[in-house]
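Input: structures, listed below.
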Structure 1
Amino acid sequence: MLTLFIILIFAGCMLAASWIDMTSMTIPNWISLVLVAGFLILIPFAWQGWAVFGTHILIGLLCFALGVGMFALGWMGGGDAKLFAATSLWWVWSDLWIYLVYTAVAGGVLAIILVVGRKCFPVSILKTAWLHRLFKDEKKMPYGLALAFGALMTLPKSDIYQFVAALV
């Protein structure tokens, strides 16, 4: 039951974030809030002690600070920064490194696809507004796609998911 809760909340939020970011270049605040609330609801059932809980909080705060810094430098959108922090709250250190690697690789692939697509796709085939925005806005990239990919690849290997799955 708890694994289903994790999948519905976590994966549902990641899929919603990726779709909304891809089609509108925004990530609504409610997605990050649901991720934080889902973590706080789950943690009493997946309690591993104050040290592990503190690690989750520390990582979430650290990633929030990193996201704010990247936002301030113009490297990341505000929604991306909040999603990065809310997602990172679910990880311990070993999970965070896996998440960062998956996210970086996905971000690189996404950047290549967008650069090539922006050079090759004629405007005439981009009939919908979101496709036009995705491939013709030279300054924006829906990094929520990379964050979601990294999160979904990390989740099954994560400490919290493995702990909950072992309870069943």
Structure 2
Amino acid sequence: MPIELVEARAEDAGVIAALLDDYLRELARHREVAVGAPDSASYPYFNAYWSEPGRYPFLIRRHGAVVGFALIRGAASLGCPMSQIAEFYIAPESRRLGVGRRAVASLWRRFPGAWELQVHARNSAALEFWASCIEAVVQEPPTPTEIYAADGKRVQYNFYVEPAG
């Protein structure tokens, strides 16, 4: 199945905003505390993905159709030598088909090095997904750490993706 990870352009912002709305509605069900942006219009960093160094917006396509997005923060944005998956979403009808795994693998090939990822502790499907994606690319699986954010308990993964070679 052809999967494409394409860096989004400014003219793609509307497509990502619509998907971000769906993602944030879904994410709200996993928060322990109802804080955070409820929609793309109130997402504080949305426009920064097209203007701030070190932020990267991506579209995820399957058979040419957009089925998801990823928002990545790199070292220049974080001020440290790691990258972070800020947001990642695959539309429900494209889940469990390998789309997300292929997109994540493509992201990690594009940005090898140190990574940080946080998942809401109540989101068991996401915890399973991310643990399996990480295990597929690292030599030694990281020990998840429980952290507490404004919206509740999360599981944080810190790991290193080796450059292809």
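No lab work stands behind these numbers, since they all come straight from the coordinates. Since this is a predicted model, take the numbers as computed values, not measurements. Cβ atoms are built from the backbone, for glycine too; each structure is taken alone.
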Out of 1, 2, which structure matches -8500 when helix-only ellipticity at 222 nm (-39500 (n - 2.57) for each DSSP H run of 4 or more, over all residues; to 500) is calculated? 2
Just checking, which of 1, 2 has the largest value of mean count of other Cβ atoms within 10 Å over residues 140-147? 1
With distance in nm of label points 7 Å out along Cα→Cβ at positions 20 and 100 coming out at 2.0, pick the structure among 1, 2 it was computed from. 2
Supply the structure label, taken from 1, 2, corresponding to relative contact order in percent (Cα under 8 Å, 6 or more apart) with the calculated value 33. 1
